[in-house]
Structure formats: C-alpha cells, structure tokens
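Structures given as structure tokens follow.
No value in this document is a laboratory result; all are computed from the given coordinates. As the structure is a prediction and not an experimental result, all values here were calculated from the model. Cβ atoms are built from the backbone, for glycine too; each structure is taken alone.
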Structure I
C-alpha cells in the first residue's frame, strides 16, 4: 500500500574523493548491491508515493546502474550550487506542487539504515508534531560528524558542522546521523533562505533546523538506539567495515530462519540470495547475487556460488559456479568449475577437477573427474571416464556434443564436436571420436601396440632405467 503522504529523497550527487576511485562512491558494492541500491531498496519498503535520487557526479553512470532495478525512482540533477541543502531543494522543486506530506531525506552512502528503523523514525516525527525531525546518535568519538546543539532545557537548537564548530561545540557527543524528516511546506519555506557563508561554501541542509528554531518553531530529535544504522562510507576502509556489518546482519537473519552457518565470520551472503531451512553452509563460502538453495543442501567449504540454483539435499564442495543449476541430491566437487549454462540433473555428479559450460547433464549422470564438458547435452545414467573432453571449438565456431542415455566413455576420450553418441554407446580408452556413434556401438581409435625390445638399453645406456631393465632381463 502506497504511503501517499511520504516522499523519500536520496542524496547521491557527491564525488566521494576519499574513495580514490573512478567509480562513483555510491556505486561501490557490498552484499550484492551498490551502496545507494541498499538505500533505495529500504526506501521502496516504506511504500512512499515519491522516490527521488539527486545525482550530479558521473550522473549518467549512476542513473544507468540504478534505473532498471528501481523503475519507480525519479532522478533529479543537482546544478553547480554545492551542498546538501541545494540537493534537497532541487528534489523538492521536482515534487508535485500540491504535495504537502513529509519528506524523508537519506544519504546514498548509508546502507545500514533498515526499514524498521526508518518507520519508527517517521512515526516519532509525526507524533511530535514538529515541522522537522533529526535522527541523532550518541557516540564516543564524534569526529567528522555534525554536532547536535541543544538548549539548556534539552530542546534541539541547531546543528554545527565539524569545520564550523567551536571547541565547546566539538566536544558534544550527540551527532547528526544525516537522516531527516521535514514537512514539505517547511522545506519550501526555509531552503530558499539558506546561504553559503560557511567553511565549505555550501548550502547546508543542516541550516534548516536552526532557521526553524529562529522563527520560534520546534525541532524534534530521535536518538537511534543502534548507532550502526548511521554508519556511512567515505573511504575503502569504511566500505569494508560497513560491508562486514551488513553481511553479519544477513547471516544472522538466515540463521534465525533455520540455516546452519558453521562459521559466520567466513561466510558471505548477498542480500538477494535465498536459503531454505536446514541448509548447511560450511566455512569460506560465498552465496552471491540471486542464488537460491533448497532445503537440506550442504554448501562448502571453500565454495562460491553466483546466481545459481541448488536443489534439495545437494552437496557442493570446493566449487566455483556461476549461473548454474544443480539438481536435487546431486553432488559437485571438490575443485569443480561450473560456468554459465551448466544444468546438472537430480542425483548427478560433477567431480574433482571438472569444468563445465553450457552443458545439460541428465539425471544420475556422472562426470567424475579431470574432464571438460562444454556445449553438450548428456542423457540419463551416463558415465564419462576420467579426462573425457568435449572438443567444442574448431578455431572459428563452437559446436555441440550430444550424448544419449546410459553412454559410458573410456578414460581420456575426446569427443570432437559436432558429434552424437547414441543411447547405450561406449568408447574405448583414449578414443578420439570424430563421427557419430550408433546406439549400443563401441567406438575405438587405438592403433595396434608395438613393443621395441631392448630400446632403453640401446638408447639410454648408463641410466637408471637401463640398469633396471638389464637386471630384469638377466634374471629371466
């Protein structure tokens, strides 16, 4: 249900110079989304009637990265006038003229603010009846944050930025969390009155509460109980720390949903991943993007799954897989590499040191070890011998291999595509198959073996091999 009296403004115009990156700060990713993507996902969960994203630095790149996933967001360009006050002003100007609800302002680099916290914040603002409400936090080290200055009676008076604070103001431990709720009318009244007479030469949004107080109205403050939700990202160290904290939340959420996670510290799960109860995640495992894992599956250790689908009771060990489907009760690994388009059927097996790509492997079929299977369709009950290879590339085009039900290949078979092995066919060890093999036929391509007696003693005289051969021959 849409909250018609709420607009959310997300500030994403800054350059983020401390990141020292060609990528805009708000597009750096944690838990499977860009920083600003987490903020927009949370904003969407509040069901506002308007979501606006204010952009400027590398605006085309930011818009391109977000438009598809957040189609309801409207992107607003900030002009050359710097500062958060100007960013919010252009956003408010873009709202319908008759919008008279509340405007929730969020920072695009603060991904830990969750929907529950923001809903409580909004409810407290509305209950207070104040035209402006700040989210604040009490911290041991307020360095770098704007300080919340209160009157003797505890009423919020103003916010002072770090660079503009006196020594007494800088000692205040209550900080501005960078999240606000204003009545739209309040912003329309006071934003035009903000100046740039400060150390940064910017329009500070934080000047609005002071102007409200100067006109005799009240500014409310909501002290957040969990200071973590206020954490922002300004450099790579903070990116890693915020990423760790967000991942810890996600891991704990799945634990409470019935997932066994043996080592939370080495388990990384993206926000879009889905895990069923009774899944077990072993150490050093990454469950990334939209991966889904069904009940009873065991994943890890040392495994990375990206956009994969894993069936019930499957086991995936020491594997790297992307865009792969692993069927129920199937086993994968160790040391397997599943590339895009791999579909392993129920009770199938992809074993040690196997690489697959664009391959459909039928129910109960096995690719046990040391094989490459690319661009192939494999039926049910197939067993590929060790070091079987589908040679799918002719230096110009890729070709497909088709293997029927119950086919067994000998070790070190090379299937030169395009080629088809009929149901029940077999190949001898070392076969190089260049022609179709009929159902039930045995394909062999082995030349008769020749033994040249005495070759080592003649051609490798004085070596250990020659001495060993001589001892054996003299004993006969």
Structure II
C-alpha cells in the first residue's frame, strides 16, 4: 500500500447556460454549454464505481470509462458481464460518438482478471482513440517487463498496465506491461496508479508512487530499495507493435515517502513529461518536468507560490499538447479565496488540513517555467478537494477542475453554489484563457445531482475544449459519466 501521508481514494436532460463571466475585470462572452448525455455501464453493479477514471480521445469521439470495483471474472474483450465471481477485478467500457449519439463499443477486461486487481483504476487514450492504456494498480504478478508471466501472483499490489488497440472498431490486447523492478514480496509498488499516453500513441508514462528506490533522475540503480515510498515513473515506447521500457525516472531528490509518480502526464509528442509528487517537501508537493532529446533529462521542479506543508500539490496533473502549459491540482490547499489569482491570501488562509483545494497553472517559455495562475473554485468550501482532478484542452486554453466533495444541491450548469445541503455531491469548473488571462469559472453539476454522488471523481476534455466528460463514481449507486458540450 502507499506509504507516507494517506490520501483518501477518489477518488439526460438538456440544460444550457450562456452569458458573461468576469475576466480580469472585463466581460467576455461564454459559449453555451449543455449536458448532452448521461452514460451508465451495460452491467450496472452496486458499488462498481463506474466513472472512477475516464479518458476522452482528443477528437472527443471516443470515451473510455474505468470501473475498478466491477466484479466479473471475464477476460479480454466483450466477455460475460453477468458473472460477478471475481470481486473488484475491474473493467473498462469504451464508447464511440456518432453525431450526438453515444454507443458502447467494447467491454474490456484484463487478460488475467483477478480479485481485487482493480483493472480500470487509471485509463488513457491516444489522440485518435485507437490506442488505450489501462492499469490494474493492485494486480499481483511478479513478472517484469513486457508480456511476462501473468499467472505469477507473487508480489502483492505490484500493479500492471495493459495496452489495447482498435482496428475497424474491434479492440484487441497488444501488450501486458510491468515495471522492470516490480517490487518486493508483500510490498508492491502500485505501478499504474496513473497512466498517460502521448497523443501520437507511441509513448506511455506510468506512475508507481510506492516504489522504494533511492536512485535519482534517469535510469539509476533499481535494486536499491532504501527510500521507502520515494516513488518512480516509467517511460515505454512502441516501435511497430512492440513496446520496450525507455526510462526509469526518479525525482532528483528521491526522498522517502515523497510519492513521486502519483500523477503523470505527457504532451502530444511524448517529449515532455510532468510527474507529480504530492507528499514531497513535507507535503507541500511538487511537480517535476522531464524532457526527451537524445535521452531524458530533468528540466524543472515546480512548486506553488503559496506552498505550505500538506497542501498536496501534484495529486493530479495535466499538460497541453505542445508541452508548454501544465496544471497541477493541490486538493489539500487551505485558503477560502475564490476564482482566479485572488489577492489577500494571508488573511484568508485557514488552519492546516481543511482541504479546500486549488490548482496552479505553469507555463514554459524556452526552457524556463513560471506560474501563470492560482486557480480556486467560485464557491470554495472546506474539504471540497478542489483540484482533485484536472484536465486541459490541447492548446492549454481551457481548464477543467473538479471538487468531488463539494456540497451544493444545485443541478445542471450555472446553478446556485451556496446551498450546501447535498454532502459530497461534487462539482466541476471550467476556465478559459485568453492571452495570459483566465476567466472566472462556469459551474457544473449533473442534471440529477444528489448527495454523495462525487460528481468530479474524474474529468477529461477534448482537444478543442468543447466536449467534457465528468465521472460521478457513486451516482445511482453504480456510477454515471456525464457528457457536456458547447
């Protein structure tokens, strides 16, 4: 299990909104948003947590949904969904859009489905949606590398990643991927707690925050397990249909319990990698940027301008297609300020562990990174976990951030955020950037919003920022994914 400070697991009606939002004092028109669909699993099961993880292809026409607590013992593609004999083995559902209609294309299981593997814990799609990476973070195989022995359950919670490809609407498994240093018996590395595919589909990044190596930066000694919970990330590349490990990536400090690799994100070409380490530096958290030229190298270490202990920056990260804009969530940040770049931080800071949440936008010019924006919800509340999940459009000019523990009973888009009568109903917020200025957010809820839905358990934007998928892992007891368009 993950060591260090414990982070709790995150975890259709047609509604529209249009009008004006504040943008640095000016008024800017906002395109109308509508809820276009509400999607549920084809084999809805109580507590499956459908929507715990989601990914949209960059064209917005393919959607992958993880349900890590789904319990079928089926293996492969489109197997028997009704057999619930493998508790929490996990599943992924793939949907395609034609016009305004979504239909299920595939029901996907691991090739070695096992109890408590939680296949579907993290999902990622290539830009065209034809390659998909799925993790089973608690899979127990002691295999290493590519396509090893899947039946060897000798390393508890070592984790695995599965690559699937689509041709003529048919999905097949292409690879079973393990770390080159799987972990110690009874002490797995949780390889796959997060996965990211490059848009061009030939580079894969995988986070393993429970990895114990004391090595630093690129391709160090993997056998030195003297830094418990330091964490690692792994980069794999594909040539033809063959995957190989390209890099074993560590923090330049590689301190125990930093949980480096808790979040990862790749740009379109796979040449810029962002890695979050939410418990680094006493829990202030940090974001590390690596670039690939002749090889991989560490470019920058980013921290929030108002970083405090236990803010947890780096619990989630997203990067633009060109790699020059990155956003990091900090779900334990404590201020009750609202909107974008609010002033008077000190007067509004709270005691530690109030977990209001924030997100931070950083931009790169040449090789230099600077913080561009400090982003807050429009209705900041204690323990809302704003920034638990974030997503960026391809150009980096649209940001979606969620607060799965937000308590408003509002329904739909642009509702009343001040009615806190629906505990942990959850919310999502969308911000647009013009030049260097970020707008105030548009506020989203499900049309059938209810307490404990945790709307915002996951979020994903299309490349153009005009389609957004939001998961609500407890909605209707089984989980629902909502699609919004503008």
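If distance in nm of label points 7 Å out along Cα→Cβ at positions 296 and 392 computes to 3.0, which of I, II did it come from? Clearly, the read-out refers to I. A value of 13.6 for mean count of other Cβ atoms within 10 Å over residues 80-87, calculated from one of I, II, originates in structure II. Figure out for me which of the structures I, II the number 0 belongs to, where helix-only ellipticity at 222 nm (-39500 (n - 2.57) for each DSSP H run of 4 or more, over all residues; to 500) was derived from the coordinates. Corresponding structure: II.
Matching task: 121 is the computed value of volume of the Cα convex hull per residue in Å³. Pick the structure from I, II. Going through each structure in turn, the value belongs to II.
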